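Enquirer: These are the structures, in structure tokens.
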Structure I
Amino acid sequence: MSSRVRAGHNVRAEEEIARVGMTGYTYMPHLHFHVFVATGINVWTDFDTLEVQDFD
């Protein structure tokens, strides 16, 4: 896993949060970025997405 942050970590602009890679079914390096709260036991359906705010 290439994540550089964990729950509760505050990040700043241009801070590296992960590395781009070639895992899964892909033809190009990419990064999936999600901010969410689990609401149940099923990780594929039981979550609420949170808004990411820009504090410039």
Structure II
Amino acid sequence: MLPPDDCLGNIIGSDWSKQKWFESEEKRDVAFENMKIRHGYYRKTDSPTQIIEKISR
């Protein structure tokens, strides 16, 4: 999800969120760590502000 004051919310909506379910907690945890990495497609001046959280059913 996005922080409340994120300007991207003006484009995609302030209530945007996305969930993805995994077969196991272990696979979820690996994906979670990978999502926290600053990927190479960001410009050096970009500061990603997405909020990622682990959730369980």
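Quick note: the coordinates plus some simple rules give every number you see, no bench work behind them. These figures come from a predicted structure and were not determined experimentally. Cβ atoms are built from the backbone, for glycine too; each structure is taken alone.
Enquirer: Percent of Cα pairs over 12 Å apart was computed and gave 75; which structure, I, II, did it come from?
Expert: I
Enquirer: When FRET efficiency 1/(1 + (r/R0)^6) of positions 7 and 31 (r between Cβ atoms, R0 = 25 Å, to 0.05) is calculated for each of the structures I, II, which structure yields the highest value?
Expert: Answer by largest value of FRET efficiency 1/(1 + (r/R0)^6) of positions 7 and 31 (r between Cβ atoms, R0 = 25 Å, to 0.05): I.
Enquirer: Out of I, II, which has the highest value for relative contact order in percent (Cα under 8 Å, 6 or more apart)?
Expert: Top value of relative contact order in percent (Cα under 8 Å, 6 or more apart) goes to structure II.
Enquirer: Starting from the value -7000: which structure in I, II was helix-only ellipticity at 222 nm (-39500 (n - 2.57) for each DSSP H run of 4 or more, over all residues; to 500) calculated from?
Expert: Label of the originating structure: II.
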